[in-house]
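All of the numbers you see were taken from the coordinates with simple rules; none came from a lab. Computed from a predicted structure; not experimentally measured. Cβ atoms are built from the backbone, for glycine too; each structure is taken alone.
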Structure 1
Amino acid sequence: MVIDTKLCIGCADCVVACKTENEVPEGYCRDWIAEATSGTFPDLSLEYRSERCNHCDSPPCVHACPTGASFVDEESNVTLVDPDLCTGCKSCIAACPYDARFVLPEGYVSKCTFCIHRVREGLDPACVSACPTRCMHFGDLNDPQSDVSRLLRTRSWKVIAPAAGTEPNVYYLT
């Protein structure tokens, strides 16, 4: 996923779309809007970012899970949680440097799935489809012709918490 921070206006349509699509209960969210202010007064800049699970290539949450409930789907390379295996121990929550997981009232951990059910049908994740500024892009980074590959080749970008060594797969254009 690639998110253009110059186009994101912090409207939270992505958050509402995710909650609706995935029936996330009130008080919980799989994605959220972060604000970052940089510079020195009076020359300040404000950046909005739509944040979520980063579906890392080296996910500490998967390694921390004692039951195998947290796993990387081999077909999609998306980090998922099997609710039938999850005991709600919160080891994965403690291991995640992005604070992207939570325990549902039913007792198991939930998180962003990149709307894998939609992606398998050839659709974008709900957050991407709902974005009014079209700042969010989703695709196959290994395909050099994809939107996400092209954007990362032609624009400056960053990831959140690169020092964590997780190799995140959510990129922010700067």
Structure 2
Amino acid sequence: MSSGRRKQIPSDSLLLLRQRLDRLPRKSPQRAAQVQAAADLYGLSASTVYRALKDFLKPRAAHRVDHGIPRLMPKAELERYCELVAALKLRTTNKAGRHLSTKRAIELLEEYGVETWQGLVRAPQGVLTRSTVNEYLTHWHLNQARLRRQPPAVRFQAECSNDC
């Protein structure tokens, strides 16, 4: 009678098998013989052993190497455009909390530009997309929820007794 558990190859045996297979050439028939021997030893099929080898100690990257770094333009330039989009959205917020959409803010920035104290800033046509700008607005904490949040109240404590 079976116990209901699946048969598994111990991890140390998989490691030894992987090391033996790594020493053999890619197309060597000895590789298949090694896998079949391991399969016979543990009462499994060869495909199960190959599957266990494939999943054993596979390094998995959490993110791409360039995660969080913009690929479409330099970070400082994209951050500047995102700040302008966030400012447009913040300035157009009404009492009901509705504001300009990201898509429309990008269109305004591309077509007409925004007048700042540094002069007219105009984004290049077709470079900024709604999803990219929204992603970086959230990543750099320039979203509406954070910008409209009141700063935390700091309790005033006088150093001297007569300080106000």
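Things to note:
- Which of 1, 2 leads on mean count of other Cβ atoms within 10 Å over residues 36-43, largest value: 2
- Top of 1, 2 by Cα Rg over 2.2 N^0.38 Å, largest first: 2
- For 14 (relative contact order in percent (Cα under 8 Å, 6 or more apart), calculated) the corresponding structure among 1, 2: 2
- Each of 1, 2 could give helix-only ellipticity at 222 nm (-39500 (n - 2.57) for each DSSP H run of 4 or more, over all residues; to 500), but the derived value -14500 comes from 2.
- Origin of the derived value 0.85 (FRET efficiency 1/(1 + (r/R0)^6) of positions 60 and 132 (r between Cβ atoms, R0 = 35 Å, to 0.05); candidates 1, 2): 2
- Here the criterion is mean count of other Cβ atoms within 10 Å over residues 28-35, and among 1, 2 the highest value is seen for 1.
- Of the structures 1, 2, the one that 4.5 was derived from, the read-out being mean projected area of the Cα convex hull in nm², for residues 92-147 alone: 2
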